[in-house]
Structure P
Amino acid sequence: MATQLIIAVNNDTQDQEYGVSGVEWTDIDLANDYIIFTAGSDTVKDGESLPSQDDLNQAGVVLDGVGKTVDVYLLADYDANELKEIHNMGNQDKRYVMAFSFDGATASEPVLEVWDDSNLNTTNSVSLGEGTPNNSWFRGITTTLSSPGTDWTGTALAGASTGNFLWLNDQNGALSGADVLYCNLKVVIPSTAEDSGSETPLIAVKYTTN
């Protein structure tokens, strides 16, 4: 049987490993759940029901010619109809934020990529750099072996070009057995950003099995 993957986010304020008793991790329903990057509002915050598009637009980050790092990250938990804050995601020295739990060995090292949509073939959206991966607003850092540090820079995430995806095992190769890998993400909006609107890029984790 092929190795299976569970992706989870830490909805606790404690920076503790996936599966630790007393720490709230949520397994992501890959068909229905999604992550919201937002300025937040009275209706788009921890504990509220899933927002409408109007709610999301009103809670969006305002583009005013000043570079910004997004502060609020929420999991939209479809089954619970609830927004759950991912407290440690973003520009923080936090290690256990997103977990990738594999129940067996892999034939290749798992990687995390960000694409325009589920076709996984373009990075033309504004937030992914409009075809220039290094201009992506999405930044990521692998934290499997250590915390990212204060004001971490990370990797500009867009597509599968060299230097624009994450090696989730810190370039240590395929997994020899069951293991949990980790990363942190943040969104950095440049001061030159002018376009407003809603985009829904897709986060993909790729690996092969024997």
Structure Q
Amino acid sequence: MKVEFKDTFFESVEKLVWYDTKLWKVWEAVRYDIPRFFGNIYKFRKELYEHRWYDYHYTLQMLYRSLTIMVEKLETNGMEVDSSRNKKTAKIRRAIEIIKSKIDDDYVDRAELQLGKVDWPEIQFEKIEDSDSYRLIDNDTDAQKKHIRKVFALARKIEEREWKELWKIFEGQNLNEYNKLSKSLTSEEHKTRDIWNEWFDGSGMRGWWD
């Protein structure tokens, strides 16, 4: 029988000391950090090119790209068991979908799918008498105005609902609810059921790691 020995305590300490030296930190930077830095520039190249400090939409774009990279890696390289990982990736993809809608501002289009297309009238202007200025001509019928109001009201409702859903996904479930559920079950139920996976829905950004 072949017997192998792991590193001794002192060898392990020696390695820890080596990892704390300036030489190791320089090597780590050259070997890992700098290539990762340029790799990240490539991954976020579109978002970096377009980024501006003054509008939160650009922050959402960075988050969108980061979550897209994360979910693809979790699905292909993740080490977590499928029962919980699949729930997480489903929630991440839902968050990505909501963020994309917010970036694209597609709520009016989606409202029109439910209520019907808005018949936008041709934009026309008329000259104001005794002036060099012009004003917009209101060509909308009462029916058109009513429909436009309904479409925009629904668009706003969709936007508000999904914005709240997004932050609920990031926040995750209340652990106190799980504790209450766990305490309410018998010892036999704990043995025969996977209580955590029954309760867990995959939400909670703080748990999205591998």
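We did not get these values from a lab; they are worked out from the coordinates using the rules stated. Quick caveat: nothing in here was measured; it's all calculated off a predicted structure. Cβ atoms are built from the backbone, for glycine too; each structure is taken alone.
Determine which structure produced the value -21000 for helix-only ellipticity at 222 nm (-39500 (n - 2.57) for each DSSP H run of 4 or more, over all residues; to 500), calculated from the coordinates; the candidates are P, Q. Of the structures listed, the value fits Q.
Tell me which of P, Q gives 25 when you compute relative contact order in percent (Cα under 8 Å, 6 or more apart). For relative contact order in percent (Cα under 8 Å, 6 or more apart), the value 25 is produced by structure P.
The greatest value of distance in nm of label points 7 Å out along Cα→Cβ at positions 115 and 163 among structures P, Q is that of P. Looking across P, Q, the calculation of distance in nm of label points 7 Å out along Cα→Cβ at positions 51 and 107 that yields 4.2 traces back to P. Looking at structures P, Q, which one was mean projected area of the Cα convex hull in nm² calculated from, given that it came out as 11.7? Attributed to the structure labelled P.
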